[in-house]
Structure I
């Protein structure tokens with residue numbers, strides 16, 4: 001008998017928080033919070049919950065920062081319920097829940113429709129025993145939807161108080177959120193998150209309640225929490241925001257959640273998979289003592305692939321699949337043109353306000369190279385490791401000198417780089433130690449004199465739930481051409 005296929009977490013590396021997963025026929029579809037990135041709501045599909053392939057984007061231009069969504073299928077039609085949070089570039093004045101819909105998960109997806117729900121996040125959809133559709137939100141509150149799922153009936157009402165952990169547990173905050181609902185053996189199960197999504201590594205956790213009716217009352221599981229980081233020595237921290245769903249075989253159940261990797265908060269919240277067992281009294285419980293090691297995969301799963309190197313000559317603009325804008329204004333993609341590489345029209349005055357093109361990565365160590373050419377006067381372009389507009393490091397050229405950045409600021413260091421309009425750059429992140437090089441095309445590499453240590457470039461430092469990403473920027477007034485981007489995992 002062949003040995004079972006195994007996997008290790010994460011099943012999808014890099015910053016992909018708040019996963020929403022749905023099974024459609026024999027495959028699974030997933031998206032996650034895209035926050036201030038565009039395209040938004042990147043879609044992935046999988047035959048086995050272990051191997052995920054990019055399948056498109058459901059949201060070309062977000063209306064605000066895109067928080068945790070839910071995916072639903074009703075009568076063969078698909079819905080994604082989306083909370084948008086006001087951002088400096090959006091027209092929203094309060095958190096608001098919208099919906100998009102499509103005939104298939106592949107799309108095309110409709111434009112967002114305003115449900116009129118304000119000051120709520122984390123929608124969770126369910127069809128009740130009465131055949132009516134309902135949306136649960138953080139709190140936990142609930143509102144009825146119209147039969148087509150595109151409008152609300154009535155107002156939000158509080159329906160569940162949550163399960164309360166002992167006060168001595170070290171958490172960020174109670175924060176009852178992330179409701180996801182499913183039915184099993186005549187019960188409605190309500191899966192929620194408490195403890196706060198960041199902060200101490202032992203904070204975030206998964207809890208479960210159940211009821212015979214979508215109208216309650218809700219009974220808390222005596223086995224709560226279903227998932228939690230109990231000690232900071234564990235590999236995965238702040239585990240939460242889970243979806244529980246059936247697997248590829250009978251009696252096969254799994255939980256998809258997110259978590260920070262111990263020592264690598266810089267990578268953001270990554271996608272975790274773990275088996276679920278059912279207790280004799282009918283409750284879902286974790287089926288693994290340690291999700292930081294090797295786990296048996298779902299039946300018929302393929303082998304888990306290793307991280308791959310890639311080259312990008314920009315002949316095809318892989319927006320979503322590879323690159324996303326950070327904090328884009330409407331119509332941001334108009335800044336891009338494929339012309340002997342990628343031509344990016346500049347924006348802003350420094351990396352902080354340029355809406356750089358960023359790349360999600362999940363490797364502990366990696367390096368990337370790109371050729372940067374200034375096409376106009378008054379423009380600056382270069383490479384970054386970018387967390388947000390307040391925290392980044394890297395270097396660029398402006399035709400006269402090499403601006404260098406660390407800690408989100410231009411440094412006083414004057415790197416003795418040649419005053420040219422074209423250079424090739426290399427940045428290496430070796431377990432948080434960042435080293436840079438540059439050269440004129442065909443020349444020898446020169447190491448940038450300053451190295452950076454970036455282990456603190458993460459959410460708890462900046463109170464912003466993002467990750468540290470390779471990025472390309474163009475600031476000022478003019479255009480910058482990027483050629484021959486190369487990414488290589490290390491180690």
Structure II
């Protein structure tokens with residue numbers, strides 16, 4: 001199958017969040033399973049050019065219709081760790097992608113409306129006719145709209161679109177200028193509630209809604225998050241639209257890169273290990289204590305790795321530190337705050353706890369250290385307010401680090417409570433789950449985990465190894481996407 005991914009990110013060359021990891025990981029696995037995959041990306045001035053090999057001219061004179069004229073673009077091709085990527089560079093006074101940033105500009109809606117138009121124009125002019133166009137998040141929500149309202153009538157009637165939503169919070173809002181710029185024009189037609197009109201603002205167009213309505217299949221990044229998006233506030237106002245399109249909407253769990261996150265081959269940890277020599281993990285624990293100047297003690301280490309913000313349940317992260325210490329455990333935190341108030345709060349906590357030999361707060365992000373923490377910690381806490389998929393708990397399981405998670409989003413689909421999971425036998429359970437957002441709920445799950453570590457170390461070891469046996473690689477998600485691709489190719 002010939003698949004083209006259109007996205008605003010692809011790790012490691014363009015990465016602002018988890019979207020980049022998904023686009024790269026899924027593309028690689030689709031190729032591994034025998035498909036031809038190409039990616040179309042913006043050519044940002046600030047992307048990591050050192051991760052591109054063989055960058056060369058691919059299509060130098062691409063003229064993209066825009067408002068009443070056309071913008072001249074150059075398209076470059078290069079390999080990003082084996083993936084074939086096309087980078088679109090517009091030559092325009094608008095300077096769409098020479099901003100020193102990926103997102104955060106006042107005209108982001110126009111920047112990515114143009115990128116979507118340019119990606120389709122490139123496919124059209126270069127005679128590329130993929131079986132599947134897979135686009136991602138609001139930045140490419142207009143791709144299926146333009147494909148089926150414009151390019152379908154210019155030789156692209158057989159292309160089918162899968163649209164994946166990674167974050168419902170950011171939906172892309174535009175006005176009549178977006179219609180004029182892209183050539184869609186007919187304002188009364190697109191401002192219809194059944195098409196692009198925002199569900200709550202009759203004077204706005206919603207890019208993500210357009211992607212949902214016009215694509216052949218819509219996915220999000222875990223089955224439980226798909227349910228949440230339809231029936232709770234997690235859908236950020238798009239629940240009704242998703243309900244109307246429910247026959248083509250599903251959740252496909254993300255995966256992790258088994259070559260990068262794997263204690264058997266991880267080059268960032270001093271002692272590699274697997275299920276049948278799990279005792280090697282203890283040496284990584286000692287190495288972690290040494291590196292972070294924690295006391296050598298026969299205590300469990302509980303870790304938190306991730307952003308410090310409201311999505312991640314920052315109030316529970318803070319409480320987890322002190323509860324761990326009260327329960328005779330050690331605590332390690334690695335993460336950076338997204339707001340100055342939260343950053344100041346944790347800076348204060350870092351100074352206050354600086355002399356405590358059982359806690360270390362690392363405010364920032366360090367890739368190498370994160371691997372050592374996963375390998376050295378006994379448990380990892382993920383108390384998110386919402387979590388579309390979550391990679392932290394999957395990585396923790398891979399490293400035999402027992403996850404303690406709040407039961408939301410993809411956390412529900414990957415972590416199964418040792419004591420209370422009714423749908424799996426004890427030998428298939430792999431962690432601890434709590435559901436409320438209060439301190440007592442967190443303490444209940446953490447307390448059970450810590451008590452097991454102290455009172456029944458062999459049972460705790462067994463639980464950790466059971467987690468390692470789960471396969472959360474990209475192998476299964478890619479197979480699921482191939483089923484979706486095949487379905488939409490034959491349904492329409």
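Look at distance in nm of label points 7 Å out along Cα→Cβ at positions 136 and 264 for each of I, II: the largest one is in I. Taking mean count of other Cβ atoms within 10 Å over residues 360-367 as the criterion, the top structure among I, II is I, with the largest value. Computing helix-only ellipticity at 222 nm (-39500 (n - 2.57) for each DSSP H run of 4 or more, over all residues; to 500) across structures I, II gives 0 for structure I.
To test your reading of the models, identify which of I, II gives 42, 23, 18 for semi-axes √(5λ) of the Cα gyration tensor in Å, for residues 72-303 alone when calculated. Label of the source structure: II.
Supply the structure label, taken from I, II, corresponding to mean count of other Cβ atoms within 10 Å over residues 328-335 with the calculated value 15.1. The value was obtained from structure I.
Every number in this text was worked out from the coordinates using simple rules, so none of it is lab data. Owing to the predicted nature of the structure, the values given are computational and were not obtained by experimental measurement. Cβ atoms are built from the backbone, for glycine too; each structure is taken alone.
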